[in-house]
Structure 1
Amino acid sequence: MKSELLLIGAGQWIIDWCEYYDVAYTLIQKPGIYVSGSAKQVVLIDYENDEGVWDYIEALCNKRNIVACLTSTEPALSLAAKVAEKFDLPYRTCENIEFIKDKWKMRQVLEQSPLNSVACELVESPRELQKFIDQHGTVIAKPQDGVGSLNVYKLTSDNLGKLDAIKGYPLLVERFIGGKEYSVEGFSYNGEHRVLGITEKQVDEKNLVEKRHVIPAPLPADQEQKIEQAISQFLTVIGIKNGPSHTELKVEDGQVYFIETHNRVAGDDIANLLELVSGFNLYRELVGWPIGRRADVQAGDSMKGCAVIDFIFAEQGRIDKICGVDSVRTMPGVMEVKIYKPVGSKITNTKSSYDRLGHIIAYSDSLAQCEEIIKSVHNRLTIDVSN
């Protein structure tokens, strides 16, 4: 029987690679979500809320030769794990999805491992939060299952006035880890972990929103090796055995501390940056590996040049004018300039990655050259905002 793929909430990149490999697939997508005209077999079901989705999936998997269940969206990960576990498919299990989505449980797993752990607690009230701050100084408070830097707070004894505004208890509170922050893109093959690239993350200290990603991260060779070794241990401890992973970590005083991980392709166009410097396409591998088409290119061994995504922000107000976008897109080294919001949109204070206005992607021989390209783009772009 011909091999087929089940796609749940999959983006256009996955559909395109299914078409490239001429592999049969069924896409389950929510009603109202755009689906490309190239998608051949589409079933519209609200896979988060419609109980009938499981009956449909069971019937499909019992009838067809489904070899993998793929997704590129956070809301579909739990369902994809349930499918994979039920029908013995690769990529994820319900247990490691639980550790990945629940950061408190991930911390408990790490405490039982040889990896570095950080002081943390699940707090139920402002009083418990203040007690933890008194004990540990600067802390990070965040939801157990948050994404996109949403509702993440950096707190100290000097800004306890913020406590009254914090909602959504219980919260995971952790000792603040200093040092630089990185993310690591990986792909695992039956428990063999391959590091594809290390990205340096630059974060706004006021709101903890990521403002720039640089790949490859400017790291000394010994530090890079230390991160790669720690990542391999970490993925094994968490239980990720197959498929893509995106892991965030910090290096403080030479020690690696893990922040969180995801068993999916990274957001923020990091996959695009990785392909620019290595030629390795994560979505191609996601589709190709389960059908026996593993890529020959080994990212990480042959990085060429530097790729940077720099996010565009604006002050609070209303966008009155956006000029220069088309002209900067033709500049040498500019791979993409995208504005997320049209003229007339309201800009609020930046509280999460969803509040960013746009981005610039640059690729060149070095980080210094990328920075010059990005600076030139900012100088030529005009974004007028009125109060």
Structure 2
Amino acid sequence: MIGKVIIIDDEPDILSSLSAILADEGYSVETSTSFTDKIDLANADLLLLDIWLINQNGVEILEAVKKDFPDVPVVMISGHGNIRLAVDCIKKGAYDFIEKPFDLERVLTTVRNAVEISHLKKTLQKERETRLQKIRFVTENKDLIASMEQLKKVYGEARVFWLSGEAGVGKKRLATYIELTQNPATKIEKVSFSDFLEVKEKNQTFPIAYFMDMENVSESALETLPTFLDSLSREETVWFLSRSVPPANTIQWIPIHYRIPKLFARKEDVPVLIRYYVEEFSQSLQKPSLKVSKEAMLYLQAYHWPGNVRELKNFVERACLFTQEETIRVETAQNLLEGGTWLQEEKPIRLKEAVQSFERNYILYMIRKNAGNISKTAEDLGVERTHLYRKLKGLGIENPRQEALEL
């Protein structure tokens, strides 16, 4: 099956002949003599719609379909067409207009092109959803959700934003999430304060968002920014990311400020964040998803998380890497968070042995993460490829790719 086509026409002969032709071409075809709610447009790749239906107006149906299913191409068909009617249908969202009696080659070409466009839109939508899932700002905190919705509403009108909060709360992730949900085509530029003035002088012809770390930038230096911010085009936004609130002398040209609360102040986010990162790292490591015992979850919610979400993410990654059981228990969580060791040895071991054991497991983990690519692993570890091979030999790892899979 190369695509699903729905045909709506009140002439049985047309339905029969057209559906037979398209079925022979490999399409899945659904037919109807009228437009009803039972028609499965949600899974359709194309709708062929007769303009003149008994007791129904095809143009009105077109408008309704484009409102509820905007990505489904609609080709209008008619035995009484004219240029004015065709133009009107195209303006209302029709992909094309075909007159009866049909030119078979034109019908097949139009159907093929429309279905290809439908498939492309679905692919792009799936890629966009996957991309958004990877940068999704995960929270169940009502105040934070309300603030996110407010940021989305003012996006487009406001071009300058200031996000503050402790290190690791997710300032950059929230800014990225807002940008890409509101404008998927945005290019994100991470710039320093000094670089921004130079970059801003260039003419931008595409959507761009500047992410600027404001740590260690003096208040006097900020006085040079208003002139540049006044010249922002409709294609540009600026996100200032800082641990502190905006200085008093910047309020007039930074209208939108939001402070992200620390993780300890939104304990309801701990379970959902843990589930989110467990799923992410389990897929990356190709391991079954870990469960968290009730006692461990209570402990994790009570934990103070000085490193905020960044610390929680690192905790989950280490738990997925080193936990041998199917469930994270409170003892494991305490060991990983409070200076304990993931080495579950009954007897004390020498420091050299502990270091070697950690190196072995971590290097194998990185090899597995990079799908067995030794060069990429060496690059990620910050060592030369030859040095990594010597290290593998010294740790007794003869078949790194195989042993990484068995980790």
Structure 3
Amino acid sequence: MIQTQHLSAISVAITSDINQLSDSMVRRLHDDVQAGVGLDPALAQRRSERLAAALLSISRALSGSEEPDDKFLAEATLEARETAQAGVDLLELIHTYRVLQSATWDVLLDLTTTLIPDASQQLEIQKWVSQLQHRWHDVVVANVIDAYRSEQHRFFYKSEDHRLRNELRDFIAGRRTARPNTGYPFEGQHLSVVAWGNDPKGTIDLAATLINSEVPLVLESTGGAFLGWLAVKDGQNADAQVIEGDFPDGAHLALGSIDKGFSGFRRSHQRAWRAYKVGRLTGARITRYTDVALEAVFATNMQAVRDLVLQQLGPLLADPRKDILCDTLRAYFSAGCNAVAAAAALQVHERTVAYRLRSIEERLGISVAERHVELLVALRLYGLLKSIAETEIL
């Protein structure tokens, strides 16, 4: 009876503090696991969600539910399949579960010590919890390995386009110099795209139609996304022909740059993929690399983004007028640090801009002119965080 009460108390403590506990584990996972980071934002998000789901699954097991429950096994299996599609090594995936096991045990050990005052009862509960956690971990990892290997075989060796996928992957990575076996015109100009959401293949086909690209190369990627390369005519401003209003609701598209030849094929794809990282986070329907090149540099480490924004703009963001002050700062920088031009853009008196700038400097304790580079970067990244918050990813 006493054991049941203690286990129930631990379960309740995990559930009530799940957000803080999972955030701490996300930071630990990021610090301990670097391989595979940045391959796909959907995969990175799946990993973060897995941590909270794992804690909740163990919490339910402490209350007497099945260990692990079917809901978590389904989520872990889906992540394993997407990891296999991304080409991340199985050992790297298993390592994330070792980190998860260690971090979870630290949480459980801390809770048993905090909630159970009697030392002998602490030891008894810790032994029981340790056995439960090991059983849970062994079952989950066995399922993950099976799902990974099955999906790897299907995705890379059994799918209709498996040979082309492998050739393109090696070609983009620089491991292959021979032209992939397809009729696509590699010598010409390219606009690489990444589509996700509703009917991603259809989204790429529509983009090809809009820019009159007759031979698009389309390939299934990871996390429900599709890759595309669109042949572009010389001198054509294809990027401007892709307009958000031409696409149906739920369709998302990231665009790289227009580049030429074999090296341009790779470069355009790399830039489209970076834009995709940002677009997947923000939920934007159309994301152009030219618009988010800065944000893409930081998109693989959102904790670093938060830290930089807080360090540069913290006191300003605590002000009730933060939106007005940030808009003023953006306008001031866009106007080349010209207060008169900024006032015209904001449609306010120049004295109002001067007053706001003084308020900003007082709150931040710095000269805006001397720190304009750092502040400009922080403002861009703050905009990224706001967009992500609106999509409920953070």
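I have 2.1 for distance in nm of label points 7 Å out along Cα→Cβ at positions 18 and 338, calculated from one of the structures 1, 2, 3. Which structure is it? Computing distance in nm of label points 7 Å out along Cα→Cβ at positions 18 and 338 on every structure in 1, 2, 3 gives 2.1 only for 1. Thinking of 1, 2, 3, which structure, once Cα Rg over 2.2 N^0.38 Å is computed, gives back 1.18? Derived from the structure labelled 3.
Suppose helix-only ellipticity at 222 nm (-39500 (n - 2.57) for each DSSP H run of 4 or more, over all residues; to 500) works out to -15000; of 1, 2, 3, which structure was it derived from? Going through each structure in turn, the value belongs to 2.
Throughout, read-outs are computed from the coordinates displayed, never taken from laboratory work. The shown structure was predicted, so the numbers you read here are calculated from the model rather than taken from an experiment. Cβ atoms are built from the backbone, for glycine too; each structure is taken alone.
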